[in-house]
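A short reminder: the numbers here are calculations on the coordinates, not readings from a lab. Note that the coordinates shown come from a computational prediction; the quantities given were computed from them, not determined experimentally. Cβ atoms are built from the backbone, for glycine too; each structure is taken alone.
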Structure I
Amino acid sequence: MSFLSDLTAIQNIVYIIASILFISGIKMLGREDTAVRGNFLSSFAMLIAVLVTIVDVVNPLFLISAIAIGAIIGSTIALRVKMTSIPEMVALFNGFGGLATFLIAWSEYNSLPDNYFQHLLIMITIFIGGVTFTGSIIAYGKLSEKLTIAKTSIVTKIFTTIFYCSIIFLLFSLAQPFLTIPDINFFTVLLALTLLGGIGFVLPIGGGDMPVVISLLNSLSGIAAAFAGLLLLNNVLIVAGSLVGASGLILTIIMAKAMNRSINNILFVGYASASKSSATEEQGEVSPINVSDAYLILESASSVVIIPGYGMAVAQAQHVVRELGELLEENGTEVKYGIHPVAGRMPGHMNVLLAEANVPYDVLAEPEDINPIMDSVDVAVVIGANDVVNPSATEEPGSPIYGMPIIEVHNAKTVFVLKRSMSSGFAGVQNPLFFKQNTRMLFGDAKESIGGLVSEFKD
């Protein structure tokens, strides 16, 4: 008995240490220059928490084997995934976090809860974990462009209805101990509705809102983990889950604010449908430019702002973009990068790509920092960004994206837009920037176009 009490005391001490490391790690993740160390610190905290938990497991060998298999699979996937596919991987990570808590709650239900509080925890954990799991799978499908079901399709409407039904049934399940309705297996029905409802939760949401959705799903996976910790009376799981849940929710609010939209609008309304004319009608003539002429303008520029978007990620152009920035600086040009919070497919997507290319943190600027000086910028280079630089957000009150904060590149003296085509962004709204007198369209693959500019500077 003394040994068991000593073991419990040691476990609690290690859990406290792990919790402190979690808090410190997440705090470090808030800054670019300490984010990598924060990630390693949080990972180490989880490692020691897992190791100390294994000690009093009935069959530690079985658990160690499971951990080893999971580690091999996870590391193999992580090592093979491209930087451009990080959003999809994050979505899957969120999903498996939800699945883990879903299975924990299922196991605890089979162990027969001792009291009503445990019953509540099990049902809520099942619901949040299940919705997070299947919702994240759908998010993965949307991000990888393997799932293209329209918001207005009958399939989407069916699954959305199931999602609302799952919420109603959750309420009935919470009250189950006080109900006398025969021949209804509340738990089995809740399992099915929850998994199907998670599909309906994410399916109607457009690709342009995926950064917010990814952040919210991350928050939900943390909340589910915290509830699972309460079920298991595991302090470190409660702390870690609460931290992830709270930080994810804060980030979700920040992302929604960056789009000037409410979370309710993002999840249940979406962008208003653009009229056919606004989405497809040309608003003038575009002015194409070739690489050689673009080089001449850049070569004489004293200030350049580069605005990356998802097109840069698709083209995997981050390394050649960094090279172009260095060549411009060597030429005496002041170079900055305008980073919009929702550019790309996940929170901080552009920051991740540029960090991977070793772009210095001090040249990255958010819209509120770069917009006041944009009218003095000689050249703004837009690489695959669309909605986040669309002047309709500031100039057209009737536009679906009106009021959304953008990087105001249209105020620069000259704008280069690097795109494959004239297609609209995720919001489905035509971009008047393409037709402005100070805009030049550099059509083609972003990596090849930037590579051509790099070659011109080197020659």
Structure II
Amino acid sequence: MNNQEITQNPLGTEPIKKLIVKYSIPTALTLMVNYLYNIVDQIFVGQGVGVTGMAATNVAFPLTIIAMSIALLIGDGCAANISLCLGRKEYEDANRTVSNAVTLLIGSGILILLLSLIFAPQIVKLFGSTDNAFADSLVYTKTIAWGLPFLMISAALTAIIRADGNPKYTMKCMIIGTVINLVLDPVFIFGFKMGVFGAGVATVIGQAAAGILCLLYLRKLKTVRICKAHLKLSVNITGRILALGFPSLLTQIMTAVVQITMNNLMTIYGAVSVYGSDMALSVYGMMMKVYQIAHAMFVGVSSATQPINGFNFGAKNYGRVRQTYKTAVTIAVVVSLVWFAVYQLLGRQIGMLFVSGDSMYADCSQHIFRIFMMAFFVYGVHMVTASFFQGIGKPAKSLLIPLSRQAIFLIPLSIILSSKFGLDGALAAAPIADILVFILAISLVVGEFRGWKKKQWIQ
């Protein structure tokens, strides 16, 4: 279907709940499958190498988050601008947007690969490796670096393909990649005795398969098309992409900074706890990978609202935008409560999936899960709110929410509280930050809707 022939978009007409389900489930599953790369590696490494091997995969994890952050900067920014352009019937700008995004994606993927290989030793030290885990961390980091460009391709194109109306395609791509990783992990780790190197190779092969399949979809885009002439970067279009995608970038970058900070705090204060630094570092890393599964659900819900909000805001259908936000918040709260119960009740059992037969590891898992996830019942609300502001073209407010949680609340609190209360103090910073950012998010969105009422956009 040609862009110019589009007279009615389902984003403006279909029931909101139906649209959120349609877009959120495939997106959430896609991300879950993506995160399973790390979880699968962690399980097999835990069983085949032990606690130090798990610590090594944890040390490399922030690098994956950084690569994802750049990908989401481009992908989410591109998707948001496409939705706004289509809502305003600016079809040529929509085409320029996706073409510029492809150029940005290829260039950034090559750059992060080179930087990761060149500075691998410094990265490993910075990211909190213990002396015992340094060698394995270095090997694993250098190996997974080769898969980062493909990971970025699949992550960015997920948002673009979702905006194009085909979220199920990327889910299939990720599933194929994860199955490949799942099959190759035990072959390389146990069959060929390749340890963490084998885990890394399996991950790279799976990510390459998923990334290539996503690239193939670019020839099938329906609502936009890639034009050779538009591959040359436009200052205006690139600026829009980066501005709209910056909240996604910051959210992920700050997640990486939190991970790096907590890795170092686990190493420092874990050493003076009953668990030891290697175990504390390993368990925290395991918890964060499990947490990503829950996080993926919230990303799915929030990302699903972005094209709905962007299109309807561009079309001046403001009541539909408000209803979309209310529906998304309701879903997020329900999901938050379910995961809160899981983390509080099943922390010990989750830990035993990764390292069986170690009662100290199971105890440490239960302890860290319960403290760190103490306020998870409100977690999803701030993500939905940030996506709401991103979808209506207000990146500053969208940016403030994740920035507050990570940089203003969580990191300073973890450093301050750990100095007074050790390991438990570092962990307790998370629930305090979750409560504070929840209050901030609700305050911002209430103020936004009051402004709309004054303008008589909504009743």
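With distance in nm of label points 7 Å out along Cα→Cβ at positions 178 and 378 computed over the structures I, II, the top value is the one for I, the highest of the group.
When you work out distance in nm of label points 7 Å out along Cα→Cβ at positions 66 and 346 for each of the structures I, II, which one comes out largest? If you can, show how the numbers build up before the last one.
Values: I: 2.5; II: 3.4.
Max of distance in nm of label points 7 Å out along Cα→Cβ at positions 66 and 346: II.
Could you tell me which structure in I, II was used to calculate P(r) over Cα pairs in 20 Å bins from 0, in percent as 22, 49, 24, 5, 0? It was calculated from structure I.
Thinking of I, II, which structure, once relative contact order in percent (Cα under 8 Å, 6 or more apart) is computed, gives back 23? The partial results should precede the final answer.
Working: I: 13; II: 23.
Of the structures listed, the value fits II.
When Kirkwood radius over Cα pairs in Å, for residues 194-241 alone is compared over structures I, II, which one is greatest? Each step should come with its number before you reach the end.
Numbers: I: 12.0; II: 13.9.
Going through I, II one by one, Kirkwood radius over Cα pairs in Å, for residues 194-241 alone peaks for structure II.
Among candidates I, II, the computation of helix-only ellipticity at 222 nm (-39500 (n - 2.57) for each DSSP H run of 4 or more, over all residues; to 500) that gave -28000 used structure II.
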